Structure formats: structure tokens, C-alpha cells
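I've put the structures underneath this note.
No lab work stands behind these numbers, since they all come straight from the coordinates. The shown structure was predicted, so the numbers you read here are calculated from the model rather than taken from an experiment. Cβ atoms are built from the backbone, for glycine too; each structure is taken alone.
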Structure I
Amino acid sequence: MFDGDTEYETSTSIGSPAVHSTGNIPDPTVIVPTATQSQLFDDFSRKYREQFLPVNVGGQNCLQPFFAGQGNYTAYDNHELGNKQYINGGAPAGGDVGSITGNQPFDFLTGAGVDARDPANDVTPNDGSVPFINKSGGFQTLQQVFENYQPINERGLINAPSDPRTNGTRQLYFAQQWGRNAILINTDCRSYRDIRMKTAANADETGSRADNPDRTMLGATQLAWLEQTLLDAEQAGTTWKFINISDPIDQIGPIGGSLTLVDPPTTAEYGTLGSITSIVTTGSTNNTRTVTVASAVGLVVSQGVSGTGVPANTTISAINTNGTTFSINNNATIATGATLTLTPAPSTYGPVSSDGGKSWMGGYRAERNELLKYIADHRVHNVVFLATDDHQNRINELLYSPSGQTGIQSSYVEVPYCLEIVCGPLGATGPDLISNHSFALVKKLADSIAN
């Protein structure tokens, strides 16, 4: 199951440029250059093709053997949609967008989105009076590119005239029975969701606005289908019901807040990083002071760097997003092919500690509660949600409010026979940030967040 973020539009790790920006958030009225239709199509197609190239020269061909080795199910998430306004398919479409200058002419008459800080945009009217992002040309272009490069069966368009949010959209959600004992239910968590809400300071809004009972992630048609599919599976005697969702549905921190760790491990307990020898593939100069290494483990700012041509007391001053290119604090002339040694440095690891606005608990609590209450009330057993997006592996029980008081923690109880498995990214974060893999460290870390 390839569960979303099947490409990273800003990645430059193999020398390929990032995509052109799809829009401006949180305020789309600010004039900025935005990708035209051809740029959207070409840029994102290129990013999918990069999955078949080795990350490092001489390395294995990335995901090519994985794709060739077995069948795959796929879902999409925020990065396939540019990680800006198009990630909210059920949000208001807003005005025109798609111009290399930010001014007329635009390729798309709608799709710029609306201001996520304004509570008036928290719920899109579902009466046909406001166009949805999922009907905009930019969204549909990115959706088409996703389908071009992923193993997606064509299921046609959805006929739901009473649900304008969903009517006429491509059906990406489906259920697949696997023998007598298991069913996989693959949801679409992007095409119909209301806007990811922001505060006035442009932080995720995870407070009381997330309790709005009219906010949706799945849309009415898909939610009803999901609930009926679960009930049918239970009544048919299917033992295990696996539901694939691209964003976590469990709860990490307190409602609208962040988790306070109890006696967490120190950075030293996580182990040291970067105690390896790396080979320079691009020489550093007095002007750029930028070093590219063939491989790196856990680069850390202020980590010491030594080697031929490197002055004493040289440290890493900045790390690029590709994870193997960094700047140093001293002028140096380092020959291509020189050997560098990175001084061991404390880990910078920190566990996920809050439910962001992208998650069910952080931004869509009422619909989350409705779904979990349905599972509990109808005694649907052995439901396992499969999720990703958080850069962390975890297994968690699920809590809900039988009374529907989603903003009151004391009203929550456990959903019987139901859990979630969250899997971290395949390769988005580079080398491990923990080098101490002892049971004692793992237990201490788990205990620190189990409250």
C-alpha cells in the first residue's frame, strides 16, 4: 500500500528543480507567479519519473524494483496536489490562477483558493452556490498526472446529484475483498475535504473550529459508502477490515494542544550521529562554502567537519533539504574527491507531539467522531486504520465521544476492537535520527508519550 506522498514536489536531491508554485497560502489575493497548466503537468510528471532514478550515483533504481516486484494499491495526499490550495478538494475554488507573472492572462478561471484564516471559509456550502477546488482545472490536472503514474483502476465519475461536492468527480475510493477473512477499504481523503484551517498567525487552527459538525474530510457520499461497506463486511463475516486513510485518525496531543512528554530520553540517549567518513563529490569554494557529499548520516547544524583543505574549528552552518548538501562556517577550498570526517553529534530527534490541522483529530473532529461512533454502535469488530504522513511509526488505540462532545476530552472512551497503525515515510527524512536501538531506549521513548 503506497499511502500518499508518492512524490515530493520540492525535492532537489538528484539535481532536479522543484516544481513551480501552485498558489499562495493562506492569502490567495497576494499576487505571486503560479504554475500554468503545462507547468503543472510537466513539473509533476517529472517528479513521478524521478522515482525510477537512483538517489545516489551507482545506487539502486529507487522505487523501480518495488513497483515491478508486486501489485500495489495507491492513495494520494498533500504532496501530489502541490501542498498548497489544491490539497483541499472540497474547499471553495476561489478566483483565477495559473500565470507566470501572477497577472492576466490566467490558465484557470478558478482554483486560487480562499483565505484559510477566515472562519467563514471553514465549511463550503454544499448547495451548488460555491464552486469547489476539485472542479478546478489545476486540481484536475494534478489528479490526472497522479493517475498517469500510479496503478489506478478507472472507476468512472460519481453520480451523486444531491451532493454537489462529490457529484461528477473521479471515484478513487474503493473496497477490495481479500478472501474470506479480510477486506481493504481505500479511501480518498483529499478530493472532498474542507479547507485546512489557519489562525491569524498562519498556524494550524486545531481549536473549537475543528468541532464544527458540518466540516468534512470524506464528503457525505463517501462517508455513507464507507459506513455501509464496514457494516456489510461485518454482516458477511469478514474478520478484518483494513481502512486506508492518508492522514492519521488517532489522537496524539490534548485537544487543540501539544503533548507534554513525561521523562523523555535526552538527546545523548538517542545516540550520536554523523560519525562516518563522507566523500566530497562537489568541491567547496571560497565563495559558496557549500559541500556535497556522496552520503551522510544525520547531518546536524554545528556538527564539526574535518579533512584536507578544511580549516580548524569548521562546522556545518546550514543543511539543505536534500540532506547531503551543507554549508560550512569557514572559507575553504576542498578538492573534489577529498575525504571528510563528520564529528559525532547529539541526535535532533523529537517525537510527533500534536495533532496538526491536516489530521482528523486536529481539523475534522466531528466527522471523525461520527465515523468512530458508527463503528462502535454497529459493533463492527477488528477495524484497523492504516495511515501515514506523520514521520513516525506507531500503533494506537482510538478514542471517541459517545455523546458527540468532541471538544471535551473527559467524554472520550475507547472504540472497541479498533486501532490504527501509522507508518513513517519510505525515504523522505533521510538517515535515522536515532542510533541507539536498544530496548531500554525504545521503551523509555514509548513511555514518555503514553499519557
Structure II
Amino acid sequence: MNLSAWSIRNPIPAAMLFVLLTLAGLLSFRAMKVQNFPDMDLPVVMVTAALPGAAPGQLESDVARKIENAIATTQGLKHITTTLVDGTATISAEFQLEKPVQEAVDDVRSAVSRVRADMPADLRDPIVAKLELSAQPILAFAVASDRMDDESLSWFVDDTLTRRLLAVQGVGAVSRVGGVTREVRVALDPMKLQALNATASDVSRQLRAVQVESAGGRADLGGTEQPLRTIATVQTAQELAAMDIALSDGRHVRLDQVATVSDTVAEQRTGALLDGKPVIGFEVSRSRGASEVEVGAGVQRALDQLLADHPDLHLTRTVDFVNIAQDEYDSSMRLLYEGAILAVVVVWLFLRDWRATIVSAVALPLSVIPAFIGMHLLGFSINIITLLALSLVVGILVDDAIVEVENIVRHLRMGKSPYQAAMEAADEIGLAVIAT
């Protein structure tokens, strides 16, 4: 006995079953995340190698070529793309779609490790990571202040604003664009160093040693065991200027006797422009699996609270993929509703039978809504792809309903009772309908 025959023989349990499935589908629909596009794992691995101060030509010969040749031996590789800028080489390795992403990452990491010894010693350890499409910024803002200068505002974005936004559920990263970075600059005087028989390397080595924090063991304090830290750091530029520098002959001099120490900002290598004017901005990215709409709403609430606490701040939204995702969701749902209504109207226009039209109209929500249960359990989100699939399946559901109704009508015209006609008609084409 198939499901159709059981439903005809037991209409009340069948109706209750579909009512429960519809309610569960509505709850699953409300629990699903709204995204612009689904989270995808593409077999693309990114290798980032930084060699500060190196020209693109040096990066190509000393770094990029060696990494490319090592990666070229991995199995399943399709394309290698390299981008060179001053001080940084980025190599993108695309693999066949059937290759597992983690396996591709492990293969590339192993290949880079094999040639690491052949590359410059001062090259920073290359970073190997898979391509994260969800890490792209979904919001960007330009920020200005009536009271803070560029240095203070940049620090405010890096510290206060970033911590506020990272506390929002679903926010994966907050990055500043433009602005300046604080820097304590030590400009050595070559003549004074030469007079003291000292070198820049001697000073650099002792400066690195002064910024150290390490574990200092444990101690019993007040009857309880507490961890200890050994702190050897300076807090201000003045403290750094007063630091003792040991010379090779045993003498000691203060750092400010051989160098000029200034608390300043680093050389600005990047910038942000809004309407042709320099600004300080920040970008917000969502974490994997989070909803753009929910993240956008949470970020807006956090920023509203921040503006209430700091009325001198002014924010301008420059990039907004949240509204795009919301608009696409609204338009897709509207098209889904319109398609269902038009399909029912077309059924009535051609069949001119209210009972057949009602059957087709009821079949749509009872078939589409329970589908959200499986989508939710399988980890799908509500995005442009899933909504497009649901829009396409509406036509198939109407076709199946029309075929069922017409087959029942055919059996009724043979003189059979409605019960017998429904049983035999469903039995004849039930498998074909399920197959479509």
C-alpha cells in the first residue's frame, strides 16, 4: 500500500500529519539564516609571503618562483595565479573541484615547507590558508570626529570600536582602512655611534631584548599559589630614551645620547578616500555560517550605542551588502508568492473547476513548507540559490497536481465512485509523480 492509498483510506491522520509538517516547516523557516549566497568551500588555497622592503622583481625570483614550482607538483592542481606588490607575494592555487579542501591545504603547506630553506632568511613564514568567501566585508563605514585627530581616531577605531563590534554575534573580523598607526621611532646618529665604537646592530639587539614578557614560575602569596610574570617592557617613548645601552668596552650610555627617540606615526602606505577626501574607515566581515541580515542588525545596534556614548563621532555607510541580501530575499519571496498565485489562477482558467483549483492551491504550501525541515536539518540557509530552486519547483508541483486531478476525473467519467477513482488514479501515476 503506497502513501496515496493510505491517505485516501485515512484522511484525518493524513491531514493531521501534513498540518504538523507544515508547522514544523514554518518553525524551521524562521530558524534558518538569511544570506546573500550560501557558504561554499572551494578548493582554492592562498599562500601569502611577506619580505619587507623587497621589490616585486626580487620577490618573483627569490620567493614566488620557488613556491610555484613546489606547488606545481601537487596532485589535482588546475591553475596558479601570483600577485606581487612591494614586500608581499600572494600565490593562489586552484585545484579540481573533487579534491577535498583540507587535503589541498595540507598539500600546499607541505610543498611550501620543503622550499622554505631555499628562500631568504628574513622572509616571514608564509601563511597558507584556504579561500574564505564568507570573510569578504559586508559593511564598510567612514568615521570622522569633531575632537580627535587622525592618530587618536585611528587608535579609537583599533581599540574601542573594534572591541564593541567583535562582541556582536556573527561578526568575524573588523579591520581599519586608512588612518595612521602609532610608531616609536629611533633615529640613530652614525657619528656618535662611530665615536663610541658601537654599531646599529648592537643597539637593535638590546632594543629587542627590552620588550620581553615571560613566565616567572609560581609563588605562594597569602596561602595561595599565584603565577608570576617577568615584565621587561617600556611604556612610553621617554622611558625608552632613558634606556641604558651597553657598549663593547663595558661603558653604558643612554639611548637618547646616540639616537633621537620620537613618539610619532608610521609612514602611511594605504589610504581611504570618500568623495575625493582622505578619511578613516573600517570594514566588517561576518563569520562562517552567520546571517548577513542578523549581523547587520547587530552591528547597527552596537554603532547606535557607540554614537550615543561618543556624540562627536560621525559615521557614513559606504558599502552595504546587508541591504542587498535583504532586498534579494524580499524580492525572491515576493516572486515565490506571485508565482504560486499565478499558477493557481492559470489552473482555474484552464480547468474551470473550483475543486480542482483548490486541490492545486493546497498542494503548493503543503509541499513547499515542509521542505524547510530538511533544509534546516541539512544546514542550508535561505539565499538566492535555495529561493530560486523553490521558485522553480512551484511549477513542477502545479503540474503534478493537475496530472493527478485530470487522471481522477478520467476515472470518474468511466462511472467509478470518487473513492475508487481516487485510489486507482493515484496508484497509476503515483510513482511517476514522485519521480518528477
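Match the computed value 1.9 of distance in nm of label points 7 Å out along Cα→Cβ at positions 10 and 258 to one of the structures I, II, and report its label. Provide the component values of the computation, followed by the final result.
Values: I: 1.9; II: 9.2.
It traces back to I.
Please compute FRET efficiency 1/(1 + (r/R0)^6) of positions 130 and 202 (r between Cβ atoms, R0 = 25 Å, to 0.05) for structures I, II and give me the label with the greatest value.
On the way: I: 0.60; II: 0.05.
Once FRET efficiency 1/(1 + (r/R0)^6) of positions 130 and 202 (r between Cβ atoms, R0 = 25 Å, to 0.05) is worked out for each structure, I has the highest.
Where does the value -15000 come from, among I, II, when helix-only ellipticity at 222 nm (-39500 (n - 2.57) for each DSSP H run of 4 or more, over all residues; to 500) is the thing being computed? List each step's numbers first, then the result.
Details: I: -5000; II: -15000.
Comparing all candidates, it corresponds to II.
Work out which structure the value 23 belongs to, where relative contact order in percent (Cα under 8 Å, 6 or more apart) was derived from one of I, II.
Numbers: I: 14; II: 23.
Here the read-out was taken from II.
As an exercise: P(r) over Cα pairs in 5 Å bins from 0, in percent, for residues 146-401 alone, calculated from one structure in I, II, equals 1, 5, 8, 9, 8, 8, 8, 8, 8, 7, 6, 5, 4, 3, 3, 3, 2, 2, 1, 1, 0, 0. Which structure is it? Let's see the in-between values first.
Details: I: 1, 5, 10, 12, 11, 11, 10, 9, 9, 8, 6, 4, 2, 1, 0; II: 1, 5, 8, 9, 8, 8, 8, 8, 8, 7, 6, 5, 4, 3, 3, 3, 2, 2, 1, 1, 0, 0.
Derived from II, not from the others.
One of I, II was used to compute log10 I(q)/I(0) by the Debye sum over Cα atoms at q = 0.10, 0.12, 0.16 Å⁻¹, for residues 74-249 alone, and the result was -0.83, -1.10, -1.21. Which label is that? Walk me through the numbers before you get to the answer.
Details: I: -0.42, -0.59, -1.01; II: -0.83, -1.10, -1.21.
Considering all the candidates, the number was obtained from II.
For FRET efficiency 1/(1 + (r/R0)^6) of positions 98 and 386 (r between Cβ atoms, R0 = 25 Å, to 0.05), which of I, II scores largest? Before the final figure, lay out each step's value.
Numbers: I: 0.10; II: 0.60.
Answer by largest value of FRET efficiency 1/(1 + (r/R0)^6) of positions 98 and 386 (r between Cβ atoms, R0 = 25 Å, to 0.05): II.
Taking Rg/Rh (Cα atoms, Kirkwood Rh), for residues 266-329 alone as the criterion, which structure among I, II has the greatest value? Working shown, then result.
Working: I: 0.96; II: 1.03.
Once Rg/Rh (Cα atoms, Kirkwood Rh), for residues 266-329 alone is tallied for I, II, the winner is II.
If you work out volume of the Cα convex hull per residue in Å³, for residues 42-81 alone for I, II, which one comes out largest? The partial results should precede the final answer.
Details: I: 82; II: 71.
The maximum falls on structure I.
Given 2.2 as the derived value for distance in nm of label points 7 Å out along Cα→Cβ at positions 18 and 410, which of the supplied structures I, II does it correspond to?
Working: I: 4.6; II: 2.2.
Among I, II, the structure yielding 2.2 for distance in nm of label points 7 Å out along Cα→Cβ at positions 18 and 410 is II.
Out of I, II, which structure matches 288 when volume of the Cα convex hull per residue in Å³ is calculated? Intermediate values should be presented prior to the final figure.
On the way: I: 163; II: 288.
Structure of origin is II.
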